[in-house]
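Read the figures in this text as sums done on the coordinates, not as results from a lab. Because the structure is predicted, anything quoted here is derived from the model rather than measured. Cβ atoms are built from the backbone, for glycine too; each structure is taken alone.
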Structure P
Amino acid sequence: MRFAELVEVYEKIEGTTKRLEMTDYLVEFFRRTPVELLDKVVYMTQGKLYPDFVDVNLGIAEKLAVKAISKAYGISQDEVMKVLREKGDLGLTAEELAKRKTQASLFAKPLDIAEVYDKLDKIARSTGPGSQDLKMKLLSGLLSDASPKEAKYLLRMVTGKLRLGIADMTILDALTISFAGDKGKREAVERAYNLTSDLGDVAKTLANYGIDAIEKYHVKVGRPIRMMLAQRLSTAEEILEKLGGRAACEWKYDGERVQIHKYNDEVTLFTRRLENITSQYPDLLELSKKNIKAKEAIIEGEAVAVNPETGELLPFQLLMHRRRKYGIEEAAEKFPVNLFLFDALYIDGRDLTQAPYIERREALKKSVKESDEFRLAEALITDDPKEVEEFFEKAIAAGCEGLILKSEKGVYQAGARGWLWIKLKRSYQSKMIEPIDAVIVGAFTGRGRRSGVYGALLAAVYNRKRDVFTTICKVGSGFTDEDLEKLPEMLSPYKIEHVHPRVDSQMEADIWFTPALVIEIIGDELTLSPTHTSAYGEVKEGFGIAIRFPRFTGRWRQDKSPEDCTTVEEIVEMYKAQLKRIEE
């Protein structure tokens, strides 16, 4: 199958802001894609070559890309840089220079998808001495055979800037329509994806074996399960009522959530964003090998930094010192971690995701050997709000964020944010002391002292029902001069020419971004707004909900994907709780 056919679809998708049209384009293409290529097409459309948990990534640096373009088109690197400065985009630069070619290569041949994927794979896997030359040779070879449009998307792929605006949920919709023949099967297809986090595998299974095989999908050690998330309410009484009058309460630790996969003596650690962080936690790796008794297991816990001298729990930010390629052993010694376990999803051949919480907790307890550094999260089962409050105070005193209250009979809802888990934090109990996690979708150019940098950012929260990000504030406070200097560079990979298809905004930002980076924001209170689109019309017709006097807390949430940020449902609940307190 020709690569040009895939590029034609990308052009159509890039030319629309309507999600239904994007879905229609994908459906038409998926249906005529050979099954053996379907997983590759899906990954490439996601802007990658493999699922997130496979540590093979494209991401060629600009300097190397410029060399490859220069070699492919027989022009100087200075000329390439001149066009790049005009276009501001390597893809558009390659497209323009490909158009200028005076003579096609004698050996040029039409590119096919399998060939392109294979060479991109070799580029991504090339490491060590001579790897840069090999990457340049492979890329320049592809560019020599590529049409201008193909060159544009090749450069965007290899530099990690495909920017099609297609969410995983849109691809799932298209796959369901293409191969299940019934939109009602969408839930089963999404569940299969949530259990293994591999959209390509789901696509091939569905195309090859149909919906019956998808409905029999099960978890597999080594492929991370998309993590279950919690809603939030402001009082113990509200939460207990929501959970049927009784709940399992667990301390909510201020750390990094980790999913541990063990197969015999092999252990792999994944984050909530499905990243493989095994190499960054050698101490946690050894603790897992030593303390997990089961031969095969998938369990979850919170890795928390501790003071090596006192055992005191330390804030989340200190864990970011562990996110490095070098000096890991020194960082592990300076910032050791304890792991607090709270769920078992798979033990020795048994999928526990559909088992009730109580059963999963018991299986977890039986499958591990507890120690000071590796133990179950503190827990309490009660129907008494006063006991919840007392347990809450103990958690706060120990350095935790609060509590997670869970339904005793609740299953593990992979990839979902439901009402079976509900957060209770101290700061929910007065106006807006509790920060939210918001994703950056736009920026406004600075003036005066901030001339030349961004003066403020447009931040949004996630509307899960609509699969869009709705604006909640324009934040310019809380940033240091160093932050302001770094922002343009940090946000550069996500810069786009127009509002993203998944962003719902009535404000007109000076610069738009693909929703990617999550930051923590605090404010004085939540208020009704005719300008912002978060929860628009849900509390009052013609109004959304916004943050009054928002400010950046200084905390970048690299551990969260855009879809993991605060949801519209949570914002509505926080606003209602705020109103209730005012009335009281």
Structure Q
Amino acid sequence: MSKALIECVPNFSEGRNMQVIDAIVEAIRSQGSVKVLNVDPGKATNRTVVTIVGAPADVVEAAFRGIRKAAELIDMRKHKGEHPRMGATDVCPLIPISGISMEETAAWSHKLGKKVGEELGIPVYMYEYAQPNEARNNLSIIRAGEYEGFSDKIKLPEWKPDYGPAEFPAGSGATVIGARDFLIAYNVNLNTKSTRLANRVAFDVREAGRVKREGNPYSGKQILDENGEPARIPGKLKAVKAIGWYIEEYGIAQISMNLTNYKVTPLHTAFHETVKSAAERGLRVTGSELVGLVPLASMLDAGRFFLEQQGESTGVSETDLIRIAVKSMGLDELGPFNPAERIIEYQLASLDDSRLVSMAVNAFCDETASNSPAPGGGSVSALCGALGASLGAMVANLSCVKRGWEDRVAEFSPWAEKGQALKKELLFLIDEDTRAFTKVMDAFRMPKDTPEEKAARSAAIESASQYATRIPLKVMETAFACVPLIEAMAETGNPNSRSDAAVGALCIKTAVRGAWLNVLTNARDLKDRTVAADLVAQAKTVLDLNHPACDRIVAKVEQDFLS
């Protein structure tokens, strides 16, 4: 099981005074074990979003220190800003990242809420997955009335805080803490200063839509439903909250959105539908901005969407997909967009400074040529496979852009996508092979002074050795999966690139044969000979299928050149 990691995204009600912001962030960093991934202050909203990640207990302690420092330095009686808020730390959600369930994350959020309420005397309301009471688990419902109205609201029995005093502290205000899925905070820029027009677009797209009215749709009398509540016209997008506001810093109005489930409404869909609604109202979208971090999948899906709109191949690299997403949605209009800083997976990857795939080619070769046993033949075999997959994807993409083949993009684009996916898996296996070797070495270093320690050490060595055998088998299987791509490109792809497909086949042959040798080497040391025999048999099957296929591709290309 992977190490338990959670993300925490506290929103502090200060976006202008960098001394205060820096002091809060420093308090968070003082915990020592968490990683601050992003600090995103906004002047107009007068709000800063901080993103941190780490082990659950460490994140809870770091968040507590940030909340405590914010309560010391921020006086809500003086706070003004465009964003709804109710406290110095307005909201502090925990989000499961890996190795932990939502239920466990919610339990950690309650530990944080209890600590804040009891030790800091701040009223705390739990929300989302940490709040079983459906009448008060929605952030906008909890925050209704905002800071100015909460001194009266908190006195109502139904709004007694979950933790802390049922009295509203004027300086710090109240805080909402909980557990939720990953949320994308996203603003779309308009060519207007009008908050009224921005809100009309926001009401078009957000799930809650707008209130039904008699006559004039904006100022007519509200129409009530059978329960006496205002009837609503639903908006276009599910799992989207949105409001319009004016940002003086930029001199424009924006639609500020929260995509509460980006798998239901993807980022590019939110942008695309906002563009359409704005155009229908005589407005133009000029760009957009992300607040905090964004999942890699959102950016890749957006890149594919816009490439499909252009009739281009979607089987390009992650870098190119992200670039087209940034340019298509104007994510760099108000400031630079650095994927390494804004995409959560890239930030998490930066925590591991030992990744081979992050090295320059010469550094990788130097590391391989050193007196260290890793990286070795297993990682190099995976690299050969990744190069083979890359060559297959290259031929597919060159076929997409070949003059006269414009009507064949739909034929070659899926092949390019397949090559990119296989390349990504094989790149992962470069490092995973080295990590597997390290696990074996760690097992051998375990203590063996007592019978119990010897037994635990022996079991750990066997488990790690089996895993170290399965990794090169996975390299073989993944590399072999590239053969249909390369064969198709050699036969039907751009004729000028058929030699590249043949070189790809040779890379795959090397990858499979090299990984096969690693399977044999590692299986030899397994105590469970039944497992060893099964793994070797699986690997031999792949080997026997792969080699003739690769030889056939190369021979056919050679013959065509010689004939």
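Values as computed for the structure displayed
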read-out: Among P, Q, structure where FRET efficiency 1/(1 + (r/R0)^6) of positions 175 and 335 (r between Cβ atoms, R0 = 25 Å, to 0.05) as derived comes to 0.05; value: P
read-out: For -17500 (helix-only ellipticity at 222 nm (-39500 (n - 2.57) for each DSSP H run of 4 or more, over all residues; to 500), calculated) the corresponding structure among P, Q; value: Q
read-out: Structure from which 0.65 was derived, FRET efficiency 1/(1 + (r/R0)^6) of positions 391 and 479 (r between Cβ atoms, R0 = 41 Å, to 0.05), options P, Q; value: P
read-out: Distance in nm of label points 7 Å out along Cα→Cβ at positions 367 and 439 from the coordinates reads 3.1; which among P, Q; value: P
read-out: When distance in nm of label points 7 Å out along Cα→Cβ at positions 495 and 519 is computed for each of P, Q, the largest belongs to; value: Q
read-out: Distance in nm of label points 7 Å out along Cα→Cβ at positions 95 and 455 - structure with the largest value, from P, Q; value: Q
read-out: Which of P, Q yields 27.0 [Kirkwood radius over Cα pairs in Å, calculated]; value: Q
